[in-house]
Structure I
Amino acid sequence: MPIYKKSRLERRGDYLERLIDVKLSAELLELGFVELSPFLFQRVSDGTTESVFINIEPRWFSIDLCSIPKGLSEVVELYDRESEVDFALTGDLTLTPKGVYRRDQNLGYTYKTHKAPDRDKSIERARAAICEHVDDWFKKVRDLTEFVKFVSPEARMLYGRANELAGNYDIAIKYYTNELNILSSIIGDYRTLEQFALKNESWARQFIYVSIKLNHDNDNCAELKKLIGFQSTFNALRGTF
């Protein structure tokens, strides 16, 4: 599963890549990750999908992390394109020498490579960061009360579900309600529900989801289910019934 658009879709075999393979990829493989595509590493532990992506750009690289707990997959599957959800969950998380942070917390740490001395220092810093932080961070966020701290509140559906999983029901209700209001407003821009569903089926699935979560399984929800042939297995959020 790609984390977001990559600058390198295939290997080039240059010196930087060889350094990364020897110094960084090897450490990730030692931790039990498998390289699914160039510089995208993944492992699954107790139902949680854990990914590391080494994003190589012309003058720098970054190391981005993604953890998707089993219970979050029901929201991920509502979207048509992985990029709609992955950026909020994973592109915002970057590995630095000091640990894992959201980009809005550290302005997006990058390892410089445009000059040989910088490149060599960056490789060593990245290697140390992988050894010191990656495995510990993934283990920490398997605790959902820790995981939710790393989800961007701007991703309302994901943040709501993450808080639901962590037992923060009031916060989950707040964000689900916010999303329902936004989607209801969008529906109002269309003459019929059918036009709304045809425009973006993902919106329809999201509307159905938050309606059920908030125990608002109304006529609009029922009609959208029929229009897109959507079979839901979701349960209403605790505290809404």
Structure II
Amino acid sequence: MELNSFLKELGIKAKKENQKIVVIRNHQLLPDKNIGRDLDLIIKEDSEETWINIIKKICQDNHLQIQSNHSQFYCKGFKIKGVNDKNNYLYLDLNSRFNWRGIDFYSTDLLVKQSITFKDQIYTGKKNYINWYITFCHSFLYGGFINKKYLKEYRKAILENYIEFQKLFKIIFTNEQTEYLFKKILSSDVQISRLDSYLFRLNILLRIFLKKPIYTFYHLVKSYLYDLF
């Protein structure tokens, strides 16, 4: 099954369930070609089961093989055999939360609600700098690094939408942390040592915990338990 045919059917079925195919990166050539390692869909927090049922129905109708690839608190991944993407496999992720260890760095519900048409039945965030903020947070908070693959886009967001981009960073980062990260992004050396990265993120966790202790603790424990079991 061609990727564009799969996405067309996915879009039709999603629309019937009041859902949308929303992506924030690596979507430049969609629906014909996926330039990323996988296809990351952003979905509303309470819509995970709906999406899984839609995908399973498409696989059943088109004799595609589907299996769970990974499962985290914020994301569920599937490996679909028979879609012409990566060696006849499509790796599809359903991202239902922008949450790192109990800390919300954005809202999937808000992103989906405000999303705009990219092409055909593919949607994306209403502003590019929102997409790049979320992309930055994902790799930095979970991995502790600045993803060089998207440096050009991060720099463009700083240079063209400095105030808006800075405002998003201040959702979880302090003024000093935001300034430090912006300087790093714009510099020729974006490397951050493992120790500095750990201390940086620990500071974020402790600061947000002090602001919202019950909420943060609950979701922190929930995320760890989810990943363990």
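Using the calculated result -0.36, -0.45, -0.99, -1.08 for log10 I(q)/I(0) by the Debye sum over Cα atoms at q = 0.08, 0.09, 0.15, 0.16 Å⁻¹, pick out the matching structure from I, II.
Traced to structure I.
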Given 4.6 for distance in nm of label points 7 Å out along Cα→Cβ at positions 58 and 210, calculated: source structure among I, II: II
If relative contact order in percent (Cα under 8 Å, 6 or more apart) is computed and equals 14, the structure in I, II: I
Comparison of I, II - label where FRET efficiency 1/(1 + (r/R0)^6) of positions 66 and 178 (r between Cβ atoms, R0 = 41 Å, to 0.05) is highest: I
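Tell me which structure, out of I, II, gives -12000 once helix-only ellipticity at 222 nm (-39500 (n - 2.57) for each DSSP H run of 4 or more, over all residues; to 500) is calculated.
Answer for the origin of the read-out: I.
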For distance in nm of label points 7 Å out along Cα→Cβ at positions 98 and 138 computed as 2.5, the structure of I, II it came from: I
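Values quoted throughout were computed directly from the atomic coordinates according to the rules given, and no laboratory measurement underlies them. Bear in mind the structure is a predicted one, so any value in this text is a computation, not a measurement. Cβ atoms are built from the backbone, for glycine too; each structure is taken alone.
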